[in-house]
Structure 1
Amino acid sequence: MLLEFLLLLFLAVLNVAIFRRLYLPAILAYLFTGVIIGPVWLDLFADFHGIELLAELGIVFLMFSLGLEFSLPKLLKMRHWVFGLGGAQVFICSVAGFYVAMLAGLTWQQSLIVAGALSMSSTAIIIKQLTELRKLHTRRGKLAISVLLFQDLSVVPLLIVVPIIGQPEFVNAELGGQLMFAFGKGLAAVCIILAVGKWVLPKVFHEVASARSDELFVMSTLLVALLASGLTLMLGLSMALGAFLAGMMLGESHYKHQLESDIRPFRDVLMGLFFVTIGMLFDLNVILQYWWQLLLLIVAVMLFKIVLLTGLAKLMRVENSDALATGIMLCQVGEFGFVLVSLAGKYQILSAQIISIVLAVGVCSMAMTPWLVRHCRRVSLQLLQHDKLLLQRQKPLPGEFNEHVIICGYGRVGQTIARFLSDDNIAYVAIDRDPIRLKESVKGGDSVAFGDACRRDILLMLGVDKAKLVIITFDHKAKALAMLSCIQDINPDAKVLIRTKNDSAIAELKAGGATEVVPEVLEGSLMLVSHVLLMSGIPISRIIKKMQRERKNQYQHLHGFFHGETSENNLEHRSRRLHAVELTEEADAIGKVVADLQLAHLTIQEVRRGKQDLLAQFAPSEVILQKGDIVLLCGESEAVDIAEAKLLHGL
């Protein structure tokens, strides 16, 4: 078993690498891997129930992630598109597919499943492609997501119905009663899970977050998803339904982004395994036998979806280009269609032949999806060149991130920035990992989420691809550099402002992509100096120029200070030091040219002879040191001590 599993993993890695080079989605690579190891070719697994269980966990985590997206406020903001456009598309596609399947000789149970499967589109591929192209928050991106949200939501009742109509003792006459009983159990599961989610889980995750342990947070997330799935399984319902409810009850929590980020690695790996098991069901003989019928079915399904979605969007007064682009993006069959036919196959509702045909339609349409998403805008513009409204600026859809500010860290500095942004009605979203601060600030009406701002996926959830400014308020160079690299990769046009304690890493942070770096201690000193100069009668315009020049010169006047007995023993005060060395009669440096002195890791700021600074009047190569000269050294304490010994004793 171990050898077979290692071979499966090797083939999956190899195929994903090859498919990504061909700009094809990883889902197709997993399906192809399943075909290779399945009964048609290698036939590695005579009994793959263990793999099926792991694969089902992939669906569990996918539904959990989906539930996190279904917060009620989000649905209400986009209700016109989610329930209007999405609802109409699913209903019309399902009805049309049902009657066509019945005409083809399928039973009503089979027709229901096939119609539901073909009405789905690929949430995984569409969102991944839109994210990679940084089009997730465009108008057509939001329209596509609205339809996908309703499609995914409509899977939930089908997940309840399939086990019922697949029971051996099921009879049509008892359908109403059985459905009522199933929905009653579903309602009980909803009530139990939502009650736990409202009164228990917030306190649990508050304690978990307070522990500041990433491992504990991940394990708690997995436990919640699996417990909810186990509850619905005990009630005779789908595990995926419980996971969806668990995700939905946490979708309005402040921990949503971190939960989704933590579950993603498990979801992606196990979802890959799920698609491998789907590929193992693929019967190539059926494909070869019915190839021309399949070709017609693929073209018919894709064209029907394009025409339907374009027409529905136009009825809702969407611009022609966006309406057509949305239809083109969503014309494929999605992964939830695979979930439905797989579940129906498990309950022996669909034969292997029907499953293979539906899978073939899905795989072929999915293979074209990356190209369609990448070029849908161009295709729609070429087809609609006569539309004069295309160049008009469109308003953003409700609830979307657009030209906003992201505040990473919501302590004293982050909250201060947020207050000034709010005063000028500048949209912002903040993120912090302190559960107490998060709870208090959210109660106060601030826009704050829980999560690790260093995670790429969390930055994407905050809309970094559309942000005009990102502010990093915590003083941690390594994390700031990691965030800069991520931000530069996603949105190189975004400005990044970083707050630090001092200026020790300004050059490195700016080289990493920071637009501005604000050293807090030094800026505080500049503010004090500006007040002193203003009170001394210096014109404000001159003060502003001085401050700007000081920043441009990397705070030159704010480095190097004379230390005394009471100097503060911290990094800011001991990192740079001013020290005056008087050349005595025995000093080794007497008679030497300043330019020839080899003093490492420091600078000679002045050479004073009487009341004159010789370096202010002459070049270092023209100044010869004499007895009684005072050499002003600036550098780290150790370097200053070494230089003094060299000047006086030649050591």
Structure 2
Amino acid sequence: MNHPSSDFDRSIQHARRLFREGREIPSPIVADAVQRSWLRSRDYGLDEDARIVFEPLSRTPLRNLEEEHRLLACHAEPEMRRLFAALGGADWIVACLEAQGHVIRALGGDRPELRGIATALRPGVNLNERVVGTNGPGCALAEQRVSVICGAEHFLEEIRKFSCVAVPIFHPDGRLAGALNASRNHDGRPLGIVEPLALAARAIENSMLAGIPSAHVLHLHYSAEMVLSGLAGLLAISAEGRLLGATPTARQLLGLEAASGQAVETLFAEPLGRLLDRLRHAGGRPEAVRCSNGIVLYARLEEPGGAVRSHAARTADAKAPATLRAMCIDSGSEPAIRQAERAFAWDLPILVNGETGTGKEMLARHLHDSGPRKRGPFVAINCSAIPAGLIESELFGYEGGAFTGARRTGMAGRIEQADGGTLFLDEIGDMPKELQARLLRVLQERSLTRLGGSRVQRVDCSLICATHRDLRTLVERGEFREDLYYRINGLRVELPPLRKRDDFDALVGHLMRAEAGGRPVPALSPGAAEMLRRRHWPGNIRELQQVLRLGMALAEHERIAPEHLPRDLLRPAPAERDDGVAPQTTLEHAELEAIRGALERNRRNLSATARELGIARATLYRKLRHFGLMTGDEHERTRR
């Protein structure tokens, strides 16, 4: 039995005696919510002295549970990490539970003295009051309010050595999503953690709402300064002006009963279209808005895609060479990009197809930055650029001494580094067949073991893959696993080559403004513009960037003339075949693909590329010019 060690514990033990005897308990001794939880626990037929076995779900049900609640876990993990770090980590275990009480994620518990709590907070363990009686997360889920349960306040004797603080988490539509919990060994009431835990739960709710695809998000608060904080209430609005979701704070501010479905215009004193236009022109600054209930709040608007359209953001767009809309999207591919944003928000894997230089990594970064794991790491690896003998250790990591030359301390692999964020596997079609099975296992089980190690590590990350090859054809040839193909192909996005885009002139203008970086942008002479339009652009946007950079450097802010552009632009574009292959012969196409692959693997080191291909550097230069693969910088270097 526990021995009371404080006035608090003694008062709770006294209250428990009154409870067992059926006598009234004075409210100051035990909170009403705790008394209600004791009554529920007794009604469930639980015995205070019963032994608990914190048995998690078996492997398949646990995998199904985690799959069902991946979206909650995606949004919760970054906040859990921040909270764990803020608490100093060592004495606490932070956990996220789904609405029925199962733990789906947990952080901490490595110290021996926390072993008991760690056992109770393993993924798959059910902490519902029906199973373990009064406890922090179970009570928070039942009461749908903040719950602090310490020591003898727990119904069952076996868990009275713990202290738990838990806060409920709500879906944007108002449904209970789960709870965020922090537990430690009992040592008084940990009231100082209530506020940071509540802030973390609000941040998770805000993140879930902000992740609703294609939604306009309104940030609201009584104070203009607080609109920019995590304490603001958020509304998600559809393109048709309907309410898609509202955080609990927003519902409280506006007196809303329903969190979705109604016309947003009924909430404000001015027409919604006029309100949104006013907030757009405010450029991210909070604006006063009058609500239909008469109160005045401050608001700012976040457009679909996650960017508050401030003046600074618009200026950055004008300069940034990596702006997605200008670089990757023409009118034909924009619907596919919007679909990808929605699918990625639901944590579906994305497969991006496109020729070299079409902006595949740029799209991947955009999806990460606008997705639910945007606060986690973005880890990119080019499967064709790493020697076959090293790619396994790069992907999966290794323990110290796993092989000759390995670091003594070992190394985390790229997949492990992407935990909580996004893993981008570029040129996955070039991944060795023997590693495809191991990658598939990691994706299915969401865990890995480093080379030379035995410890299984959980890994949870979003996945984007890209390739310039036709994976279906590789599957038919037996060069790519069919089961892996279906695993990574949640949604396929095709990026068009530059020669097939309908916005070429606009793209040229954007790239030149980005390259100028605020300096005057030189004009293109008609002759130079025509040369650019006639070009076949086998290197796509990447090649166009280099050509424009050279032209702007040589023109020195004057008009760019044909003589400022690489001479090989004068070569006419090759006629396309019916099957879409630009070179005029299959042999020439094979040669082009071999050179492209070698350039990628050697990261455009021309000497190394020539050695791999077994040709002289002069021959490589000639072939690069022939196929239009030579960048402006390389063109200048080879002329010296």
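Here log10 I(q)/I(0) by the Debye sum over Cα atoms at q = 0.17 Å⁻¹, for residues 62-245 alone was calculated and came to -1.04; which of the structures 1, 2 was it taken from? Considering all the candidates, the number was obtained from 2.
34.8 is what came out when mean projected area of the Cα convex hull in nm² was calculated for one structure; which of 1, 2 is it?
Values: 1: 40.3; 2: 34.8.
Of the structures listed, the value fits 2.
For which of 1, 2 does relative contact order in percent (Cα under 8 Å, 6 or more apart), calculated from the coordinates, equal 9? Only one of 1, 2 returns 9 for relative contact order in percent (Cα under 8 Å, 6 or more apart), namely 2. One of 1, 2 was used to calculate percent of Cα pairs over 29 Å apart, for residues 198-365 alone, giving 25; which? Corresponding structure: 2.
One of 1, 2 was used to calculate helix-only ellipticity at 222 nm (-39500 (n - 2.57) for each DSSP H run of 4 or more, over all residues; to 500), giving -20000; which? Numbers along the way, then the final one.
Working: 1: -20000; 2: -12000.
Going label by label, the one that fits is 1.
Taking FRET efficiency 1/(1 + (r/R0)^6) of positions 414 and 622 (r between Cβ atoms, R0 = 41 Å, to 0.05) as the quantity of interest, name the structure among 1, 2 where it is greatest.
Details: 1: 0.20; 2: 0.65.
Once FRET efficiency 1/(1 + (r/R0)^6) of positions 414 and 622 (r between Cβ atoms, R0 = 41 Å, to 0.05) is worked out for each structure, 2 has the highest.
With distance in nm of label points 7 Å out along Cα→Cβ at positions 182 and 550 computed over the structures 1, 2, the top value is the one for 1, the highest of the group. Here distance in nm of label points 7 Å out along Cα→Cβ at positions 118 and 350 was derived from just one of the structures 1, 2, and that gives 1.2; the source is 1.
A short reminder: the numbers here are calculations on the coordinates, not readings from a lab. Everything quoted here is computed from the prediction, not taken from an experiment. Cβ atoms are built from the backbone, for glycine too; each structure is taken alone.
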